[in-house]
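Some structures to go through are shown next.
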Structure P
Amino acid sequence: MVLEELVRVQEELAASLRAIGETVRHRQAPLGEVGWKGRSDPVTEWDRAIETRLMAQLGRLTPEIPVWSEESRPVLPSPQGLRWILDPLDGTLNATHGFPHQAIALALQSGERIELGWVYDLYRDQLFFARRGRGAYLDGQRLTVSAVDTLSSALIAAGALWKGELPVYQALAPRCQDLRRGGSAALDLAWVAAGWVDGFVERRLQPWDVAAGALLVEEAHGRVTDLAGSPLSWSGPLDVVASNRRLHSALLDALQEAGLVGG
């Protein structure tokens with residue numbers, strides 16, 4: 001299957017994501033028993049149910065393309081170098097507290113590149129979509145990053161404090177206008193693409209947290225790198241800096257001055 005043939009699945013996947021959101025918003029699916037992968041890293045019946053539903057649909061639509069999901073073991077790409085990367089519920093900790101800020105993130109990897117990406121905001125019913133070389137969109141409207149060009153005027157999204165991200169906050173807080181933490185890296189990246197925040201920094205993320213959102217930012221004319229300014233790799237944990245491009249050097253310099261690069 002070539003990438004052009006995959007375009008046919010876009011409408012079916014978009015409909016499925018919206019149907020899942022309808023169920024979640026109306027509480028037709030219980031959160032259920034909560035398990036813990038770490039002190040602040042839960043997994044719920046929602047995670048598993050959404051994963052099961054989407055993996056089944058992807059298996060039907062694209063049976064030759066394996067799916068790597070947060071709640072499953074890593075899988076190798078197909079012989080054609082294709083692999084779906086899925087986060088069935090980004091923001092699970094929010095869900096356990098009833099905080100209405102979660103997303104589904106789905107991306108198609110081809111070799112070292114992400115070619116398609118969806119981030120679906122479950123509670124706002126907003127579907128972000130990007131296709132490499134074709135732009136980034138929110139419910140069909142073209143997205144572009146913000147025009148803020150000084151860090152002192154920038155609103156920056158940052159990572160989870162429970163993961164030891166306090167040094168990032170200490171590095172950026174004196175330099176930017178303010179910081180935000182929503183609890184979903186996928187939505188943080190989508191909001192950079194939409195121009196609602198001007199940048200994003202978080203360390204120790206996983207590919208399923210980042211893949212779809214990174215493509216959104218790039219296709220909205222932003223930039224995504226690691227803390228050293230190098231391209232991301234999709235093989236393991238990721239340190240991520242995303243911006244409207246204008247602020248990227250300033251963000252990297254701030255992290256470098258704080259001694260966070262390579263840390």
Structure Q
Amino acid sequence: MKIQDRQYLLTQQYKDPSNLNARIRLHELFSTNPQGIHAWMFDQFALPENCTMLELGCGPATLWQENLTRVSAGWRATLTDFSPGMVAAAQQALAGQPNFTIEQVDAQNLPYPDATFDVVMAHYMLYHVPDRPRALAEIARVLKPGGKFYAMTIGAQHLKEIFEIMRDFDSEWREGHVHTPFTLENGGPQIAPFFSNVELRLYEDSLAITETEPLIQYMRSMSRLSDVDWTDEKITALRAQLETRLTQHGVLHVRKDNGMFIAEKAQ
């Protein structure tokens with residue numbers, strides 16, 4: 001399963017931020033919730049004035065780039081990613097920011113002592129981890145007693161209409177379609193053995209897409225997680241199909257299914 005193929009993720013899908021940025025761009029352009037998801041995420045955090053935190057799978061540090069004005073002087077954040085390309089992008093994005101240390105780390109084997117952090121975050125990344133129980137045990141280990149764990153993920157209906165278009169367009173996508181092993185529906189029971197007081201908060205949003213090119217770039221970035229080989233001819237045919245849809249309907253409505261698990265380590 002490519003979503004958990006670490007060599008593939010490291011050397012292709014997430015060797016740099018380009019595929020991720022294509023997906024972020026679609027949401028930036030066409031999301032209907034006026035409060036962006038990164039601002040909403042920050043609103044969910046309850047961070048002490050002097051806080052040590054660890055983020056796993058930080059990517060290019062978009063969460064922090066968009067909330068730099070909200071970072072307290074007393075915070076010390078260690079941002080990590082499995083991909084050296086993502087680490088390099090995060091280091092460049094946050095260059096000169098004294099609150100951040102950025103390192104390449106495997107979530108299944110955290111190089112930190114027990115009870116190091118007040119907060120651990122793992123957003124949109126646990127479905128990439130082959131051994132999630134091991135990673136969750138590691139997260140609980142490095143958290144202080146009473147520390148908080150925050151984890152964003154998607155639900156089973158997330159972007160359903162986009163995936164339907166992709167499957168209808170190319171039947172091979174049915175074979176290579178991404179299975180997400182950590183979702184809003186099944187994530188709670190996976191977290192519960194390691195933490196107490198597991199809560200789920202939902203972020204209400206959707207997409208109203210009115211342009212073809214950002215959607216095509218999104219689809220191309222996602223197709224690399226499957227076994228579909230979309231040639232230039234396929235992309236041209238897809239563009240024509242999408243333009244026909246938009247001409248007929250004016251807008252493509254797509255549901256989004258996002259939420260955050262919030263858990264606490266027992267005292």
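Observations on the model:
- Structures P, Q, by percent of Cα pairs over 24 Å apart: label with the highest value: Q
- Given 3.5 for distance in nm of label points 7 Å out along Cα→Cβ at positions 197 and 221, calculated: source structure among P, Q: Q
- Relative contact order in percent (Cα under 8 Å, 6 or more apart) derived as 24 - corresponding label from P, Q: Q
- With percent of Cα pairs over 23 Å apart, for residues 53-188 alone derived as 47, matching label from P, Q: P
Throughout, read-outs are computed from the coordinates displayed, never taken from laboratory work. Owing to the predicted nature of the structure, the values given are computational and were not obtained by experimental measurement. Cβ atoms are built from the backbone, for glycine too; each structure is taken alone.
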